[in-house]
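Right after this note come the structures.
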Structure 1
Amino acid sequence: MNTFGEDLIQSLNEALAHAKGEGPAIVHEAAAPREVRKRARLTQAQMAALMGMSLSGYRKWEQGTRRVSGPAATLLRIIEHEPNAVGRALLSSP
């Protein structure tokens with residue numbers, strides 16, 4: 001079997017274990033975008049830019065018509081605890 005096939009089987013086994021409540025997967029509850037934005041004292045436009053997304057997409061989060069997940073949820077948590085960290089990282093030169 002090739003590497004892709006082996007990786008696919010491993011991924012499916014991990015997904016099955018996660019579905020059963022087993023395995024190392026960790027699921028973090030998403031922060032509420034509106035609350036994070038208000039604590040950071042940002043407008044919706046500023047928050048959307050900080051998140052690297054469109055204003056309309058961000059508004060859908062706040063309205064509850066779109067769900068926050070994956071890396072965006074992690075970025076919201078960072079902004080929640082260290083609001084200036086993301087801005088500093090985006091402004092720094094590589």
Structure 2
Amino acid sequence: MSESDLSALRERAARGDNDAIGELIELAAEREDFDELRRLADGGSKDAEDQLVELAAEKEDFEELRRLASAGNTDAADILAELNE
């Protein structure tokens with residue numbers, strides 16, 4: 001996907017286009033783009049937050065999992081507890 005296509009997709013997502021948000025989440029997960037997933041999650045996307053937790057768990061990114069857990073994400077807290085066993 002070109003940078004201009006990605007920008008257009010982000011603009012659609014910013015206007016509340018759920019299909020665009022879903023595409024961005026999928027692309028970010030494929031690219032392991034934590035920043036994009038964080039931005040989408042911070043914008044209120046539960047799907048992006050779920051994907052962020054999943055990616056952080058796969059990468060054993062304890063810092064990201066702790067950040068998410070301290071923000072109230074129980075899935076991140078559960079994964080941290082499992083990884084620390």
Structure 3
Amino acid sequence: METTVWTFSLSVPFAEWAAIYDSDDVAKMHADAGVQSLFRGVSKEDPAKVCAVQTAPVGVAQKLFEDNKEMIAGAGHVIETTVIHAYVDA
């Protein structure tokens with residue numbers, strides 16, 4: 001398994017983005033791909049900065065991101081600001 005830590009900026013208020021991220025449609029997409037959301041939160045210093053943490057089989061979360069960039073951007077995620085850190089249990 002791999003834990004992926006995502007940081008990125010938003011073009012919409014956090015509550016608007018979170019409502020989409022927490023929606024049944026996104027939850028089903030994550031579940032179908034084997035991705036489990038562990039955390040999503042907004043920076044205390046910058047209301048446009050988000051951190052999300054997911055766990056999934058190696059490579060799955062990043063592939064889901066690559067395959068769905070248009071939908072993800074439509075939710076307010078500024079794609080070009082995305083920083084991804086992936087960790088595995090060695």
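No lab work stands behind these numbers, since they all come straight from the coordinates. Keep in mind that this is a model prediction, so the values were computed, not measured.
Highest-scoring entry among 1, 2, 3, by Rg/Rh (Cα atoms, Kirkwood Rh), is 1.
Given 48 as the derived value for relative contact order in percent (Cα under 8 Å, 6 or more apart), which of the supplied structures 1, 2, 3 does it correspond to?
3
Of structures 1, 2, 3, which gives -9500 when helix-only ellipticity at 222 nm (-39500 (n - 2.57) for each DSSP H run of 4 or more, over all residues; to 500) is computed from the coordinates? Corresponding structure: 3.
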